[in-house]
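Peer 1: Take a look at the structures listed below.
Values in this text are rule-based calculations from the coordinates and carry no lab data. Keep in mind it's a predicted model, so treat the numbers as computed, not measured. Cβ atoms are built from the backbone, for glycine too; each structure is taken alone.
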Structure I
Amino acid sequence: MLKKIFSVTASLFAFFCATAQTDSTKKSSTTFSGFVDAYYRSNFSAGPGTTNNLTSFTNSQNSFELGMASMKVEHTTGKVSGTVDLGFGMRAHEFSYNDSSRGLSAIKQAYVSFAASDKVKFTMGKWATHIGYEVVDPTGNRNYSMAYAFSYGPFFHTGFKADISLGGKSAFMIGVANPTDFTTTTSNVKVLIAQFSTATKNDKLKAFVNYQGGTGLSQFDLVVNGIVSDKFSVGYNGTSQSLKTNGLAESWTSHIVYLNLDPSAGFGMTLRGEYFKDRATNPILGNAANIFAATLSGNIKIDGHLTIIPEFRLDNAKNSIFTKSDGGFAKGTNTFLLAAVYKF
C-alpha cells in the first residue's frame, strides 16, 4: 500500500516539474482576512463540574468564553500561491489537539499550491478536511455548536493532493496524507483522501462524495446542498466511519439535515437535526448507543461583519448519559447558547 502511494506521489511530482515554467509577466496579490468570536453557553440540567457537552468547541457551562481569534494570509504569484491560516484560543487548540505539545496548535492551515494548468492544481501542507458539511471557522457555519459527525470525524489533513477539473461543474481531488489530524508523525501509515464534486448548471443543486481510508480506517461521506428559493435552502450530510486500532473497533454513522430560512438580508434561521448511531463494540459515546440532536439557530447580521447567533439545542440519547443538577442521570438535556462572530 505504502509503495503504491509513493509511486503515485512520484508520478505527480514528475508532472509537477514537467509543467513548471518561468513567467516574467506574472502578477502578485496578497489578501488578508480574519475573525473573532465569543459565546455564552448554559446547559439547563448540568450537574456540578459538568457541562453535558459531547461535541467540539463549546465545552463550557454558565461562562462567557472566547472561541478563536483568527488571521488568514494568502499570497499568489503567477501559478503559485501560499496560504497561512492562524488561530488562537480554545477552538484552535481543540482543532489541532495532537499538536499542542509541539507548538503547532496555532496553525490551522499552512500550504503551498501550484496550478499546473487551468484544470490541475497541486497542494502540499496542512488544510482543513474536505469531509463533512461543517467547518472549523464559525464564519462558515450557520449553527454555532457543532454536530457529532464533525466532532468525531477528521478535522484536518497534512499531505499532498491534486485537484482536477473534469469539465463543466464536476471536479475530482485525490491525495495522500499523514494519519488523520496529525501535522507531524513518525508512522509509516498514510491515508488516502479523495473527493468527487458536481453541480447543476445553475448551481442550485451541489453534491460532494468524500472519502478517507488507510490501515484500519475507512470513511465515506456525502454532502448535498439544494437551493429551493432565494429564501429557503436545504443541506444534507450522511457519513459512516469505521476505525480499528490496537484491537479495538470504533464504528459510527450520522445523518444530518439542515433547513435554512432567510426571510430578510439581515436575519436567517437554521434548524439542524442529527441522528448519530454508534455501531461498534467500543462505542465512542460510552453507553449512549445513539443520539438525536435538534439545534435551532438564529443569524442576526449587522453591517455585513457582525453576526449574533442565539441558539437552542436538545440532545436525546438512547440511554441515560447526561447529568442532572441533583447528581442523577437523564437521557436528554437542553442548552441555550448566545454567540457573536465578527469577520473582517
Structure II
Amino acid sequence: MVVNLVDIAREVGLDVSVVSRALNPGRVPHPVKKETRELILATAKRLGYRPNRQAAFLKKGSAATLMCFVPDLGHRLVADLVYGISEEAADADYPVNFFFGRTPDDFCRFYQTLRKVPHAAAICYSPPPAKTAAWRRGGVHFTLPTMKVDSRKEILGYHHRRKTLLLLNLESNLDLAEEHEIGVIPRIEIDEECGGRKVAEHFLESGCTRFFYGTGKQTYPLRLGGYFSALRTRGIQALPLTRTIIREIAKSDERCGIFVTTDFLAIDLIGILREEHIPIGKKVLISGYDDIFSSAEIRPSLTTVHPPTRQEGRLAVQLVQKCIAGEEIGIQRLEPLLMIRETSGVITNKRENLQGMEE
C-alpha cells in the first residue's frame, strides 16, 4: 500500500496543506512549528511514507541532490564518514554527489561547482589549511593553521546565499579564534579534547605514575589539551617522549602512560619500545588516536581513540535536512570512544562491532 499525504493528515488530525509544508523541503511562506513538523515526520516514518524528493525540488527549479566535500585520503575514518552519509541519504531518499580533494584549490573548485549544479544542500569537511611559514618549516607547534582567504570567501558566500550548508570538524583542523562569521555556520564537531581526557583518565585508573606524550611534525592541540588538562587536575605534568626518556623508562620500576597523537606514530613507538625490551601493556601503557584499521589487528593491539565519523555522517544528513527546512542548528558535538586494547593491558581476540557501538 502506497502511503500519501492524505493518509498522514488523517493520522495526525491536521490539514493536508500543513502536512505538505512539513514534508516538502525548502523554505515555505508559512512554516510549520517545530513540534508539529516532528510529529508529522515521525508519523510519516511510522506509516512508511516515501517522499518523491526530486519532484518536490523540481517544482522549485532545483534538485534533491546533496553535495559533499570530503578529504581525498585513504583513511578508514574518511571511508566511515562517506558510508554514514550514504546510508542516511539513501534512507531519506536524497541522491548524493561526493567531491574528494586535499588542497585549497580543490575546495574552491567544489564551491564553483555548487554555483552551476542544481542541488538541495552542501555538507563540507573542514577546508584544507593555508600553509603559513611556520607550517612549512615543519617544526613542532601547538597551534592550528589558519583558513585560506579564498576558502573563507567561498564558505561565507554560499552560506549567505543558501543557508543550507553544514560544516564538519573545523575546530580540530583550523584556528577559529578570528573566524567569527564562520563560527555561526551550522556544523558538527568531534570532541577531540574529550578523547584526550579519556586517555589520561584511563592511564590514571590503570595505576600509571609517570605520563608522557608523543607527537610528529603536525601536533594536535585539542587532543593534547584534553590529555594535559585531565592530568593537571591531579597536579601531574606530562613530558614529551624522547629516546633518552625511553631508555630511562627501561631501567625504571614505575608504570608509565604514553599518549601518542596518531595511531601511525603509536605503531612506530611500539617497535622502538620492543627494541628496548620494554613490556608493553604492563610496564608501559600506550594509546594512539584515530583507530585506523591496523590498530586492532597488530599485536599487541593498540588502545586508541575512535572518532565516530560514521555516526557523524548519518547525523550530517539529518541536520542538513533541518537546514533545508529553515531550522536553526547551531553546533553539534559528538563524543569519541576509547577503544581499550592490549597496549594498555587488555587482551582482545576479535574486532569490535563499531557500527553498533556508535549507534
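Peer 1: If you rank structures I, II by volume of the Cα convex hull per residue in Å³, for residues 108-275 alone, which sits at the top with the largest value? Mind dumping the intermediate values first?
Peer 2: Numbers: I: 127; II: 146.
When volume of the Cα convex hull per residue in Å³, for residues 108-275 alone is computed for each of I, II, structure II gives the biggest number.
Peer 1: Looking at structures I, II, which one was mean count of other Cβ atoms within 10 Å over residues 116-123 calculated from, given that it came out as 15.4? Display every interim value, and only then the final one.
Peer 2: Values: I: 15.4; II: 19.1.
Going through each structure in turn, the value belongs to I.
Peer 1: Next up: Here distance in nm of label points 7 Å out along Cα→Cβ at positions 308 and 332 has been calculated and equals 1.1, so which of I, II was it run on?
Peer 2: On the way: I: 2.9; II: 1.1.
Computed on structure II.
Peer 1: Related question: State the single structure among I, II that was used to calculate helix-only ellipticity at 222 nm (-39500 (n - 2.57) for each DSSP H run of 4 or more, over all residues; to 500), giving -2500. Intermediate values should be presented prior to the final figure.
Peer 2: Numbers: I: -2500; II: -13000.
Of the structures listed, the value fits I.
Peer 1: Please state which of the structures I, II yields 21.0, 72 when Rg and Dmax of the Cα atoms in Å is computed from it.
Peer 2: On the way: I: 21.0, 72; II: 23.6, 78.
Here the read-out was taken from I.
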